[in-house]
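Participant: Each in structure tokens, the structures are laid out below.
Every read-out reported here was derived from the displayed coordinates using simple, explicitly stated rules and does not represent laboratory data. Small disclaimer: the values here were computed from a predicted structure and weren't measured. Cβ atoms are built from the backbone, for glycine too; each structure is taken alone.
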Structure 1
Amino acid sequence: MNLYVIRHGQIDNNVNRIIASFTEVDLNEIGIEQAKEASKELNNIDYDVVFCSPQKRTRTTMKIVNVKNKKVIYDNRLKERNAGKLEGKSAIGIDLDDYWNFYSVNIYESAESLDSLFKRVYDFIDELKNNDEYKNVVIVTHDGVCRTIHCYFNGLPKNGNIRLYKYNNCEIRKYTI
């Protein structure tokens, strides 16, 4: 099975460096254009199904990239990492290398732990591995989930900082199970 993992298109929060994990925001004009470009790439792939985070920015991206109008399955395990009390705050001044470090012992004001994020995303992929119904799967999700999927297939970086695996908006990476 091939997985084609796509991060949602750009939102204003990305540009303004405002943390938006569960905030329901939609794509900006650049994000819409990024999704249109990604749809051209997906048009050349014979995918069977799209799994999508139920959040607004991923739903909008999915509607643009799902050019073949394949079945869509929304899965809460594909939601972004819950930033807790950091939600809506400026990322400037926050040690994001520590926030995204799997080995960090710091607790970020009710934010979801990376261990919890990894467990739910790994559970999702393990479930897909046991599904022989699909050969090519598109997954539309968020940067933190994309990084976690990358770790599933490539392991954690030695220093634990998964920011090293950053996805660009509407970047598509292929993984094979």
Structure 2
Amino acid sequence: MQHRLHQLAEGLGLMARAALWLSGLCLTVMTALVAWQVFARYILDAPSTWTEPLSILMMGWFIFLGAAVGIREGYHLSFDVLLHVLPARVVLVLHTVSDVAVLGFGVGMIVYGGELMAGTWATAMPTLGLPTGLALLPVVLGGVLVVVFSAERLVRRAAGLPTARFGDDSGESVAAEG
């Protein structure tokens, strides 16, 4: 059973790495687009109208994919001062409750982001001509990753394997096992 969980963790690690690379690529493209926009407007005196909406699209991708990877790796925002004084068993229960809440949030991202995406897909972005719903695709895909990575954390904890949360399971991380 644990061998299969390790294989699953390796596969999900590759998925997380791919999401992080895509996130970094989108951040780089967004930065280049903004730089081009400033250059074109102030140096060439010929502003590009397509750079701003495209950079906003890129921002959605790097935010939601990066956030999902942050959840897998245990870097998401948390308030854990109380956890340092509670018994280890209670801490594990609270970490599990946290992961269930995050998983539920991911489900909400999928459901409501999907509804918004479907409702706006037929409308085109004025300067790009792309479907407006495309801007919500990273919300849905980010939600899928949040659900998958939260479920992985729950399964790993239930199997007695370490997760990547700071202070959780004696500080070991998923990446350290590879």
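Participant: Can you tell which of 1, 2 yields 2.6 when distance in nm of label points 7 Å out along Cα→Cβ at positions 12 and 124 is derived from it?
Facilitator: For distance in nm of label points 7 Å out along Cα→Cβ at positions 12 and 124, the value 2.6 is produced by structure 1.
Participant: Given 14.1 as the derived value for mean count of other Cβ atoms within 10 Å over residues 84-91, which of the supplied structures 1, 2 does it correspond to? Walk me through the numbers before you get to the answer.
Facilitator: Values: 1: 14.1; 2: 10.8.
Answer for the origin of the read-out: 1.
Participant: Can you tell which of 1, 2 yields 24 when relative contact order in percent (Cα under 8 Å, 6 or more apart) is derived from it? Write down the numbers at each step before the final one.
Facilitator: Values: 1: 38; 2: 24.
Structure of origin is 2.
Participant: Taking helix-only ellipticity at 222 nm (-39500 (n - 2.57) for each DSSP H run of 4 or more, over all residues; to 500) from the coordinates of each of 1, 2, which one would give -10000? The partial results should precede the final answer.
Facilitator: Details: 1: -10000; 2: -24000.
Value -10000 for helix-only ellipticity at 222 nm (-39500 (n - 2.57) for each DSSP H run of 4 or more, over all residues; to 500) corresponds to 1 out of 1, 2.
Participant: Cα extents along the principal axes in Å was computed and gave 43, 36, 23; which structure, 1, 2, did it come from? Don't jump to the answer; show the numbers that get you there.
Facilitator: Working: 1: 43, 36, 23; 2: 63, 35, 34.
Structure 1 accounts for this read-out.
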